[in-house]
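These are the structures in question, set out in turn.
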Structure 1
Amino acid sequence: MNEVLKQMQGIGIIPVIKIDDANKAVPLAKALVKGGLPVAEVTFRTAAAKEAITRIAKEVPEMLVGAGTVLTTAQVDEALEAGSKFIVSPGFNPTVTKYALSKGACMTPGTATPGEMEQAMELGLEAVKFFPAEQNGGVAKLKAVSGPYTKLMFMPTGGVNAKNLNDYLSFDKIIACGGTWMVPAAMIDAEDWDGIVALTKEAVRAMLGFELAHVGINAENEAEAEKAAKMFTALFGFEYKPGNSSIFAGKAVEVMKAPYLGKNGHIGIATNSVLRAEYHLKMQGFEFNEESRKTDAKGNTIAVYLKDEVAGFAVHLVQKK
């Protein structure tokens with residue numbers, strides 16, 4: 001997969017921003033970075049778009065900035081001159097798409113029908129925009145039409161919001177979702193950067209959906225593990241569920257049959273997406289224990305431990321089912 005698309009997939013949400021005043025571009029970009037979304041699609045619907053992208057690219061280099069609503073080959077040139085790392089169009093224009101690709105751009109044209117999707121695949125594209133997503137039937141429509149296109153990924157935009165975000169992202173053919181709810185025009189006009197930081201953090205939290213899955217206890221041996229697990233079942237009525245290497249008491253307590261990772265044991269944190277959770281935690285400087293990584297039949301990570309312990313506990317992410 002293209003490196004820019006990999007970054008989009010890890011980040012998960014692409015803020016789509018309309019800027020009328022280029023002076024607001026950098027503080028807005030910094031607010032998004034601070035909130036945990038170091039990416040933005042700046043739409044070419046205003047005269048300030050090119051200058052806004054130029055300033056962001058120069059002054060906020062950690063942000064993956066791209067151009068949206070690109071309708072002409074001239075706008076492709078402007079976007080690339082400004083420093084855009086990707087280009088998005090609302091519809092599928094073969095001329096503009098081919099031109100952008102000839103310039104080496106990461107191009108994501110808009111599609112709504114199987115015919116447009118097939119034309120995009122013919123050009124070698126790995127991902128397309130699904131637009132307007134909700135008005136075109138939402139994730140149910142996308143699942144219905146995308147079945148034959150096993151290698152094509154999608155970026156739904158249009159009507160995606162905090163309430164339906166995870167309905168889209170739970171579909172494994174979604175690379176990321178574009179949206180505006182964390183960058184409302186009123187807040188940009190008022191220069192309410194703290195408010196945008198808060199909305200961005202809230203969007204990231206909702207996307208990742210961290211929850212305590214279970215607490216792991218290191219027992220000395222299998223007999224001690226059985227004793228501990230049975231005590232929890234007796235105390236709280238939890239179901240006793242023996243496994244190969246551990247025994248669960250309900251869903252909340254796992255007792256290891258032999259000492260495992262963590263001085264005191266381990267803590268499992270469930271997430272909507274291990275892939276995106278790992279990406280976001282790495283952005284914050286956390287490292288992972290590669291030897292602990294577990295994958296499914298498709299090669300997707302379903303569990304992985306952080307490298308460092310927290311208060312004597314190893315911590316691992318686990319994919320929600």
Structure 2
Amino acid sequence: MNITKPVKRILVIKLGAMGDIVQATGPFEAIRSHHLNSHITLLTTNKYVDFAKSGNWFDDVWIDERPTWFDPQGWIKLAKRLHNNNFYRVYDLQTSDRTAIIFFLLRFGKKPEWSGSVYGCSHRHINPSRNLMHTIERQAEQLAIADINNVPAPSFNCIEASSINFDLSKPYVLLVPGGSAHRLNKRWPKNNYAQLAIRLVNKNILPVVIGHKSEEELARYISGLCPESKDLTNKTSMIDIIALARQAAGAVGNDTGPMHVIATSGTPSLAIYSHASDPAICGQRGSNVSIIRQQSLKNLSVDEVEASLQLR
């Protein structure tokens with residue numbers, strides 16, 4: 001009589017932000033390879049569900065409904081869902097206060113193995129310098145404690161994406177002038193992006209501006225000075241950005257999520273940094289990435305950026 005062993009269930013937690021999701025694709029692949037015959041679920045936020053489903057990393061993708069601290073019913077609902085799925089192991093790639101609460105919720109009943117940094121977990125990453133490590137090296141070191149030793153670089157090789165809907169002439173260069181609205185000192189001045197766009201047009205290269213809805217004003221400003229530019233702000237998903245990046249001649253942008261997507265796609269990418277963030281900890285990674293950094297981006301000239309921009 002053949003007895004079928006129950007399939008082990010694995011939970012991966014990665015909630016955001018965009019750049020962090022991108023840099024977790026190497027760990028996603030490593031976890032999938034290590035647990036080939038397991039059922040793997042990702043817990044993430046709504047904005048990254050389509051991206052997560054487009055790869056071959058997960059059997060299921062859950063949306064974190066983000067219950068607040070004052071929503072005990074929301075936390076109870078999440079706890080029931082977690083317990084009902086009887087996870088064998090959890091890979092906490094977020095390592096935040098929220099995931100520490102999830103760890104606490106799972107301690108009642110059959111407690112799963114847990115890879116993360118929270119006190120009391122079975123595979124704890126205790127390196128005191130973990131917050132000074134680049135995200136990619138930190139996650140690889142964390143997974144090694146759980147016997148996952150071959151963590152590849154971030155990659156979108158398993159994702160199919162097409163940019164045919166945008167009808168762009170080639171060659172084109174992606175411009176990413178936005179970034180966190182709360183950290184404006186991470187942004188190269190919009191006038192500089194506009195002047196760079198004009199120079200690209202003079203070389204018969206189409207400037208294509210991408211970004212979030214909140215950054216539409218930046219694109220309008222650039223288009224006002226460079227009418228030949230193409231404005232795709234608030235028109236691109238992560239998968240769209242991958243498709244656009246694969247066909248682009250190059251890209252220039254601030255330290256923001258879409259630049260991680262573009263860099264990982266293999267596009268020649270120039271990421272612009274100020275003193276407000278450290279590329280040694282959060283910098284873009286890819287096969288063709290350059291980083292230029294100035295204490296204040298007001299002092300970074302268009303000449304310097306143009307000279308540093310590599311095109312294919």
(request) Compare percent of Cα pairs over 28 Å apart, for residues 70-229 alone across structures 1, 2 and report the one with the greatest value. (result) 2
(request) Could you figure out which one of 1, 2 the value 0.90 for FRET efficiency 1/(1 + (r/R0)^6) of positions 46 and 222 (r between Cβ atoms, R0 = 41 Å, to 0.05) was computed from? (result) 2
(request) Have a look at 1, 2 and say which one yields 21.4 for Kirkwood radius over Cα pairs in Å, as calculated. (result) 1
(request) State the single structure among 1, 2 that was used to calculate FRET efficiency 1/(1 + (r/R0)^6) of positions 62 and 238 (r between Cβ atoms, R0 = 30 Å, to 0.05), giving 0.95. (result) 2
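Just checking, which of 1, 2 has the largest value of distance in nm of label points 7 Å out along Cα→Cβ at positions 166 and 182?
Going through 1, 2 one by one, distance in nm of label points 7 Å out along Cα→Cβ at positions 166 and 182 is largest in 2.
Coordinate-derived values only; no laboratory data. None of the values given here were measured: they were computed from a predicted structure. Cβ atoms are built from the backbone, for glycine too; each structure is taken alone.
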